Structure I
Amino acid sequence: MCGEVIMRLDYNKHAPRRPVNLTANSDLVQRVRSEKGNLSALFEQSMIAFLADRQLMSWKEENKASFDSYNRMIEERGPLSDDIGLLL
């Protein structure tokens, strides 16, 4: 997973479960059930992934100025390791 950023999503893992009504592609539902998949767990995992992705997008947007500044510095001066040498 080189280059992939994983952010922890903070939510109440012990909150009570709540029934919800959903609609889904019937073929997908049948195939998941035939594989003994847990629809509720898959839905919950999907919500976590969705919210983590949104959280990461927000973080990147909030820090865009810092990223841009750092990238400009590297373009102008090169990597810091060029100045100090590699520390082994």
Structure II
Amino acid sequence: MNSMTSQRSFIHIRGQVARVLLDHAGDGNSNGGRPRVAQRDIAATVGADWGMVHLSLKSMQEEGAIKLDGHRLIINKERLQKVAAIG
């Protein structure tokens, strides 16, 4: 696979991962009662391998779209929606 195709694939998977996170976050009215979602579950949902999901999450964290706080994932909804729209 050439690098341009790989990059497009990564951007597509990244967008799908962002949409899964947004769907899982819901409307934000719950008090943290949402069940956890594992990276492997996200990978199965989007049809990617765990490594690609991990790289997607890492890149989103570097951009400030998500933040890890212990075992909690805090999302910046506006930035995450932009990632989802690009992919």
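One of I, II was used to calculate mean projected area of the Cα convex hull in nm², for residues 37-76 alone, giving 2.7; which?
Working: I: 3.6; II: 2.7.
The value was obtained from structure II.
Determine which structure produced the value 22, 14, 11 for semi-axes √(5λ) of the Cα gyration tensor in Å, calculated from the coordinates; the candidates are I, II.
Label of the originating structure: II.
Match the computed value -20500 of helix-only ellipticity at 222 nm (-39500 (n - 2.57) for each DSSP H run of 4 or more, over all residues; to 500) to one of the structures I, II, and report its label.
II
Comparing distance in nm of label points 7 Å out along Cα→Cβ at positions 21 and 45 across I, II, which is largest? Working shown, then result.
Numbers: I: 2.8; II: 1.2.
Top value of distance in nm of label points 7 Å out along Cα→Cβ at positions 21 and 45 goes to structure I.
Only the coordinates and a few stated rules stand behind these numbers; no lab work does. On a predicted model such as this, the values are computed, not experimentally measured, just so you know. Cβ atoms are built from the backbone, for glycine too; each structure is taken alone.
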